[in-house]
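Pasting the structures in now, so scroll down.
Coordinate-derived values only; no laboratory data. All of these numbers come straight from a predicted model, not from anything done at the bench.
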Structure 1
Amino acid sequence: MNPIFIIGTERSGTNLLRLILNAHPDIAVPHPPHIVRLFTPLVPLYGNLSSDSNFRRLIADVCRMVELHTYPWEIKPDPEKVFREAAGRELICTYFAIYDQYLKYSGKKRWCCKSTFMIDHVADILRFYPDARFIFMVRDGRDVAVSAKSSIFNHYHIYYSARRWQREQRLGLEWLKKLPQEQIMLLKYEELITAPAATVENLCAFLDLPYSDNMLEYHRLNEAKKSGALSTSWENTAKPVIPGNHGKFHRLLTEQEILQFEAITLNELQELGYETVNHPEYLLQAKESLSIEHASYRLKDFFMKLRAEAVHLRRDNNSRARIIKNLYMAYIKNLRKLTPNS
């Protein structure tokens, strides 16, 4: 069966959705090592991938990165099998072949990828899987910004959170218009947590799968316990659905932060049905001045990152693995710059 892709923006409840889908007897959803996002900038360093040696080198590096994933998989990808089974000499085909291996290990029928960054690669996915299904998961961007402030996987300053959310929602909205309804579904985080059974049943219908009672019992399974124990960014994934986990921005963002976020993302908030705190006419007037990047934003973002890193280094069980993976990616980048390719 064709694979499923969860696209959107990080900190939008996609880890929760991953665990719900993974609890279905037919769907395998490993935690994503973000293969395409991490290696796309490095692909030119491998030379012409029609060369067996160059393609094998790329595959070996990708497989090693998956082994070092901060959320360890239960299997190690087989590079030789990837080389034999990749549908083309492209990074994205390496990624597909690795997920195929995980699917075979899981014994399930269909794999799903939760790398929300694949929102930038929908057209490439469709070249190989023209009938792939996409779940465009959306959360109120102001709550995304709140969550981003304490996570280690993103920018922290409200300006950058707004810019990223705006760009990725715009991409998702464009694909909603381009693709047929049977191929892409808009799923709101707020609907998932306030009406989980009905929302998951609708999701299963969209995926042409029978609803399973196990899906909302995800928190009782080992995968959820593993997720919640690895990082404070994922601690809620070990709990049942939290119905009231929305609208936190009213308490946790300042008036100025809400104003700036809404001014930058007004069109996307309105298209997605999120009411603004500030009047739309006022936001339009403030948009020009609040949409300009200032050097102070970068400085504040840097110090916010340091603070978040300190918290996670103390509390996360996967901090060492995260550091090793980051060092490996830096090593690969420098090594491939120095290694001649045929």
Structure 2
Amino acid sequence: MFRGTAPALTLGRYPTPVQRIASLSNSESELWVKRDDLTHDVYGGNKVRKLEHLLADARAHGATRIVTVGAAGSHHVLAAAYFGPRAGLAVEAVLVPQPPTPHALDVLRADVAMGLRAFPVGSWAAAPLAAVCRIARGAHFVTVGGSSVTGSMGYVAAARELALQIRDGAMPEPEVCVVALGSGGTAAGLAAGFEAEGLQTRVVGVCVSTPRWLIRVLSLSLARACARRAGVPSERAGIASMRWRLTMDSRFLGGGYGHPTPEGEEATRTARSAAGLLLDPTYTAKAFASALWHVRARRAHSVLYWHTLSSAPMAPLLQGAPEKDALAPSLRRLLRDRADGAVSSH
């Protein structure tokens, strides 16, 4: 437990394994994967670690329901909808449009099947007011992507988990850790955690949404706050240290949040054939494309790709889910080609 935080719930299964992908490595650069897709048998991925802290915090504040914000296909919203009731909390979400993909549609359908109470809005600009209205009615607020200091401490703990695996000889210390960067909490928590553990690993956050400058500022600020809560001395939690520790790669963003890219499609095929990894077009395909570039360009001797998408089959979550045509019209309208591409909820 970290200072100033409630004891975390235990929702996931740890440690998640690390795996060397020999067929994608070369003589100068190895590719490793941290399998956070395996955090839970029903719905895994990176949100489980965050929700262990966020749901504990909500209960410590006496909450009986939470409200969060995310895009229509938000993994964070779906994870909250699944785990919230298991922690005794009803779940509401303000949902924002995003470009339509089969994966985003399945996530939205699963939200409904999980009993999520959804409040659709037309843009990210409309989301804050809708969230405030729910907070005014007594809901405990959980920020976009779970990327508050409280949620991101789950990834400070994850960095400690990796450090123990390195010390036990499961893998070499990576020079670079590549991870999807949407709302920033995962990357920020890892950066702070690596600093706290004294590792030399730098985090490359692969930008999947806009505005890039704002995401960069928020991620660095969050990393510094997490480092301070983790007990990192102030001189090592400063802006210069975090700028070195956490960089952003926006080369694979393409048309913006939720828009597939050719590089992401190639990464998806490669990940499946070489490592049996399933990627999604919004987050992990772009992050894995960056990891492949780092290895192929021989930018580091050891590259760790942190896999954040649940690999559990969606079928159990879709039991009883409505088909697209049976969704409420307000929900169907969330999946549209010209969606506002602002800060995402990964």
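For the reader, a short list of remarks on this structure follows.
- Given -0.58, -0.75 for log10 I(q)/I(0) by the Debye sum over Cα atoms at q = 0.12, 0.14 Å⁻¹, for residues 103-230 alone, calculated: source structure among 1, 2: 2
- At a computed 1.01 (Cα Rg over 2.2 N^0.38 Å), which of 1, 2: 1
- Given -17000 for helix-only ellipticity at 222 nm (-39500 (n - 2.57) for each DSSP H run of 4 or more, over all residues; to 500), calculated: source structure among 1, 2: 1
- Which entry (1, 2) yields the derived value 27, 19, 17 for semi-axes √(5λ) of the Cα gyration tensor in Å, for residues 143-326 alone: 2
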